[in-house]
Structure 1
Amino acid sequence: MLTLLVILLVAWAVLAIVGFALEGLLWLAIIGIILFVGTLIFGFVRRSAHHGHA
């Protein structure tokens, strides 16, 4: 699960960088940032819940 989260975080970061690099794709950067933050929050919540039951 951790590997999947890391892969998604890298993918969203690349998406955001590409969006900022190409001015016409600013919306892509915004989506990339939103997905990056969402995945990060999801990972922390999931990890906290998992460690809480251990």
Structure 2
Amino acid sequence: MFVLVAALLLLGVVLGAVAHLPVPLALTAGALIGLWLALFGVRERLGRRTR
């Protein structure tokens, strides 16, 4: 339960911070984070196949 409360609190802080950024900057940051997560996922999947 505490983890859920902490996650929701963190989400509120992040969304509050993003609300003060210009839209193009927020979209660019979101795209960069998405790209980083996709590359991380591909790297993890390829790493598991070779083991």
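Derivation of every value follows stated rules applied to the coordinates shown; laboratory data play no part. The structure displayed is predicted, hence computed values, not measured ones. Cβ atoms are built from the backbone, for glycine too; each structure is taken alone.
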When percent of Cα pairs over 16 Å apart is computed for each of 1, 2, the largest belongs to: 2
Value 1.2, calculated as distance in nm of label points 7 Å out along Cα→Cβ at positions 14 and 30, assigned to which of 1, 2: 2
Distance in nm of label points 7 Å out along Cα→Cβ at positions 6 and 22 - structure with the largest value, from 1, 2: 2
